[in-house]
Structure I
Amino acid sequence: MKESMFQTILKNKRMFIVKRLAPTDFKGTRCKITDTRQQKSVIHGWDYSVGYLKNQALSIFSKLGIEIEGYSEPTGKDYICLFTSDFETTLRKVKVDN
């Protein structure tokens, strides 16, 4: 296959790694999101009404206006990967209900 064929078949995506941070003596459970493209991380409080890690992340991205197009849950790992075509919207902290 020619390189131009790969460019047509494979679409570049922005990837976020989302990890659950366990509670400490001073802070409750949290959700850490890392933008692998910008090498920037943001930590959000855990919204107990939302539930699982993937739902936590989707709720946060919805508030940011970032549409998530796909995800991967690597077997045996404590994180998930989320993918989007949005390369413009900046990852920042948003208010979560907890």
Structure II
Amino acid sequence: MQSVTQDLPLSPLGSHTRIASIDTAQSVAVPAGARRLFLTVESQNARITFDGSTTATATVGLLFPAADETKIIDVVEGMTLSIIGVASGGSVNYQFSR
């Protein structure tokens, strides 16, 4: 994972997406051609799984703190992420990139 402060080109793929509520697990499919995911977690910490078979829960998945810097995550097309808030009231914003 890299922080957005590093000098990496952003070549957007698809639309910017906001999931307004991650109170329940949300699935996010990585689109064809995507190589990176720019991700910001807001209001509440979140947990994310990347293997496509494990559903994120309040205690399962990698922890992403709320209000932390934007994360840049390398992804592979066909991956499915599962995202959930550790507590209610959280949201995420993300953008895939080539």
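Structures compared: I, II; top value of relative contact order in percent (Cα under 8 Å, 6 or more apart), i.e. the largest, recorded for II.
Thinking only about mean projected area of the Cα convex hull in nm², for residues 10-49 alone, which of I, II has the largest value? When mean projected area of the Cα convex hull in nm², for residues 10-49 alone is computed for each of I, II, structure I gives the biggest number. Ranked by FRET efficiency 1/(1 + (r/R0)^6) of positions 58 and 74 (r between Cβ atoms, R0 = 30 Å, to 0.05), structures I, II are topped by I, which has the highest value.
Out of I, II, which structure matches 2.7 when distance in nm of label points 7 Å out along Cα→Cβ at positions 18 and 82 is calculated? Derived from II, not from the others.
Name the one structure among I, II that P(r) over Cα pairs in 10 Å bins from 0, in percent of 18, 52, 29, 2 was derived from. Computed on structure II.
Each of I, II could give helix-only ellipticity at 222 nm (-39500 (n - 2.57) for each DSSP H run of 4 or more, over all residues; to 500), but the derived value 0 comes from II.
Where a number appears in this text, it was derived from the coordinates with a stated rule and is not lab data. Note that the structure is a prediction, hence the values are computed from the model and not measured. Cβ atoms are built from the backbone, for glycine too; each structure is taken alone.
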